[in-house]
Structure I
């Protein structure tokens, strides 16, 4: 009887098990990363400064003329927000789109005493060299 075949399956196929374990660990790490990023994006999209910025973008007649209505937001964005005891700062870029085109909404805002003030709130349509100021409805920005 051949001694190779009398070994248990695990001993005969240890390399396959090692590759499978590495694949499972990689898939788990990627899944954890995706969940983390999605959770952070969901939290940022639920913040008052993000909601106000999108409301101002959707209310802009100039941006609506460039993109068409409805102005929609994507699932992913780039940025950061920090808040602590009524003070904070937020900076992010929201890629928005409408039936006629795309634009990036640039947001830079400060939080003082629980009130957000936009330092920058502007949109840059995809095929344009100029920015559309979205702060017009914000009297503190003037």
Structure II
């Protein structure tokens, strides 16, 4: 039983804690057994104690409970506002945008610009990562002008 097992999910380890708890093992003994089976990937002693307490309180579900998510501050209105600022002045940097929206952190502003709007920085200008259809058509027409006529 002391052979190291493959890395297990938390739920699988909780099931082991549950079965050993039903065998009237102490949390310390359960933690040692988990350490022997799973090695460094085992639940910590503190978590074994917490789960032993939960099982003592007749908890049967071994899965994580749903937690309320933090509300997202990236609203459509905010993203549109940032895009409007960028379209009006292409030379804005992230810190300038943060000064225009002081309630946002630099990281959040960077996520809005990079992930939501799809911009990247080239020579201090924020430009789209991909060409829009109008730009692609324009480039196609120009490239046809440069090609020698094939006959």
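Every number here is computed from the coordinates shown, using simple stated rules; none is lab data. Only a predicted model underlies this, so the values are computations on that prediction, with no experimental measurement involved. Cβ atoms are built from the backbone, for glycine too; each structure is taken alone.
To test your reading of the models, identify which of I, II gives -12500 for helix-only ellipticity at 222 nm (-39500 (n - 2.57) for each DSSP H run of 4 or more, over all residues; to 500) when calculated.
I
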Given a computed value of 1.9 for distance in nm of label points 7 Å out along Cα→Cβ at positions 53 and 133, which structure among I, II does it belong to? I
Starting from the value 5.5: which structure in I, II was distance in nm of label points 7 Å out along Cα→Cβ at positions 29 and 61 calculated from? I
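Of the structures labelled I, II, which one yields -0.74, -1.13 when log10 I(q)/I(0) by the Debye sum over Cα atoms at q = 0.13, 0.20 Å⁻¹ is computed from its coordinates? Provide the component values of the computation, followed by the final result.
Values: I: -0.65, -1.15; II: -0.74, -1.13.
Traced to structure II.
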